[in-house]
1. Here distance in nm of label points 7 Å out along Cα→Cβ at positions 241 and 321 has been calculated and equals 3.6, so which of 1, 2 was it run on?
2. When you work out relative contact order in percent (Cα under 8 Å, 6 or more apart) for each of the structures 1, 2, which one comes out largest?
3. Just checking, which of 1, 2 has the largest value of distance in nm of label points 7 Å out along Cα→Cβ at positions 41 and 217?
4. Using FRET efficiency 1/(1 + (r/R0)^6) of positions 65 and 233 (r between Cβ atoms, R0 = 25 Å, to 0.05) for the comparison, can you identify which of 1, 2 gives the largest number?
5. Out of 1, 2, which structure matches 1.85 when Cα Rg over 2.2 N^0.38 Å is calculated?
Structure 1
Amino acid sequence: MQEKLDNLKISFLEALNEVENREQIAELQNNFLGKKGELKAILAGLKDLSIEEKKEFGQSSNTLKNSMLENLEKKAVEIEKKAFAELGDKESIDVSLEFPSTNKGHMHPISITSKLLEDIFISLGFKIEDGPQAETEEFNFDKLNIPDNHPARDVWDTFWVDDEINQDKKSWDKYLLRTHTSPVQVRTMLKWEVPIKIIVPGRVFRYEQEDARHTCNFYQLEWLVVWEWINFWNLKWTLETVMQKLLWDQTQLRFRPSIFPFTEPSAEIDVSCQICKWTWEVKTWKCRMCSGTGWVELLGAGMVHPKVLKDAWVDPEKYSWFAFGMWIDRIASQRFWVSSSRMFYQSKLKLNEQF
């Protein structure tokens, strides 16, 4: 009986060497180890052996069976590796090769403008900060001196959202899509030590009636300086420097008194319209961006209200703070002479491919 097992092992190994694919492996396994296989046929002779012979022969047959299965598995792995190697040689790609591209893409006009603004402010010693787009009512309104009964809420109350999965949410927290990037100013003052010089570019959301100058989703750049002995003149000089670098030396600014809950005094700043090139003076046509006035409202600015400083744990007796928030979309329109900010969000390749 042992001789039969030895001969079976030799026959199996010879047949295994001839195997070239998975189908042949399955066939070989069935011929030697299947229900009607050769090993099963040999084991049928166990009934003629003594108990001791049965025990010894059973162990030998199990050892042979396990050895066969192990060899079949190794052969399957060997065949698979060989197949992958052949496929790799057949379909090999040199990833270091350069392929000609007819359209490599480019940055969006708003991204270009944002990058230009960041470079200008960095050259003036500012750092860039960022914050969440889904903001709490506390940081978006309350800490900026806009309580729930303030008239400004009628303009800025906007897209409120549920945030039930937020594990850090307090029971009294209410969330909304931020209406301005100003909450980042408060967050920065709470975690940094003064003095502070930062800019905060980012996306904001408001419930707006859309026209050439307004969209419900747009990009804003906030500017914050907290320092000793600074005043409105420093704000004016910085703003004029930035705008003349971005929109050329002949650009003019116009400051108009205004009211904002978080600044005092406050101003709205207009820039001379770069689109119509002052053709409003001769009344040849009417620019949609400036409505024929020659001026485009660009941002709001002012010296920050002492109450906001106190809420951020900054001493208003020692430090002053000036800030502004500008519309990057409108600046992009002025720089690239696009007559409507809405065009930046309409996915028109005819417009975007010009930049």
Structure 2
Amino acid sequence: MKLGITGLPSSGKSTVFEALTQSISDTGHKGEDRIGAIKVPDSRVDVLSDMYNPRKTIYAQVEYFLPGMPGHQKENKPDRNLLTRVRDCDALIHVVRNFGGYGFENPEPCKDVLTLDQELIIADLVVVEKRLERLELDKKRGKPIEQEEISLLTQCLKHLEDEIPLRKFPKIASAHLLKGYAFLSAKPMLVLFNNEDDDDLMPPDKGDDLENSMVIKGKLEQELVQMSDEDAKEFLAEFNITASAMARVIKRSYQLLGLISFFTVGEDEVRAWTIKGETQALDAAEVIHSDIKKGFIRAEAISYTDLTEAGAYKEARKKGTVRLEGKTYKVQDGDIINFRFNV
């Protein structure tokens, strides 16, 4: 999972990036792209690792990508080149300034959300118009064209001209024929209102369409990652923070993208794998290795709860909670699976 961090100038994108990736960088590298890969906290992996004592324990990973910011970037105006560079991300995190201070005008967070959305829409509109023009030209030249693609692009055009981001239309946004376009406004978006240290509240007029939003205290969370574990616990308690920004944002990101985790276990390795909800066993097998999908026989599965309640795999077998599932079985969050295959 790769998440692109976007936002207007001075919204605190770098600060939030450092809080999420638990890394502090030299400010001299401000113009460079930054990527941070971090482990997804999951207590289930910890428990399974204690149970199996494997040689390796591998957590799921999430990547945060922060495009380098050019020095000429204008105030309250996103750079469209930066937006283009997050096209290959699975989702976007929009950092919105909701703090004041010396040298800052009063924050207008909801206006800023709309400003970025408009830029995403414009970027997609340019792509759609150019492609439709090309398809029309191909049609006149007698070249074969995909009518369904034209239909989908025409629908996109209408919604974008109405200034509605494509993520509001999930069926269109997820259409296979449009996948290669990587439309920016079609990407799931998590809005992070970057608040003052003592402000826990959402903007009062954030709007009904911002259900995928949350508050983060970027500067405070950035300071947190530089502390020892003991100091961090006291710090969290003092500011009434129940979990770090990293843990909270990852959880919301998983929900936003409809992701779940399943596990493989053994003496060699305990590992978490990330897949989309409703993924069938055959496709989940491919996430591990294509050969497992090719030679798939069946999936031996047990839920995390059933395994931990039994205390051991052998005991779970005796209780009858270990199941044999076929190719079309929809993997559930927390399933522990042993794929049987023959290549």
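Read-outs throughout are calculated quantities, based only on the coordinates presented, and are distinct from any laboratory measurement. Predicted model, so just to flag it, every value in this text is computed and none were measured. Cβ atoms are built from the backbone, for glycine too; each structure is taken alone.
1. Numbers: 1: 2.2; 2: 3.6.
It traces back to 2.
2. On the way: 1: 15; 2: 19.
Top value of relative contact order in percent (Cα under 8 Å, 6 or more apart), among 1, 2, belongs to structure 2.
3. Values: 1: 7.4; 2: 1.6.
Going through 1, 2 one by one, distance in nm of label points 7 Å out along Cα→Cβ at positions 41 and 217 is largest in 1.
4. Working: 1: 0.00; 2: 0.25.
When FRET efficiency 1/(1 + (r/R0)^6) of positions 65 and 233 (r between Cβ atoms, R0 = 25 Å, to 0.05) is calculated for 1, 2, structure 2 comes out on top.
5. Only one of 1, 2 returns 1.85 for Cα Rg over 2.2 N^0.38 Å, namely 1.
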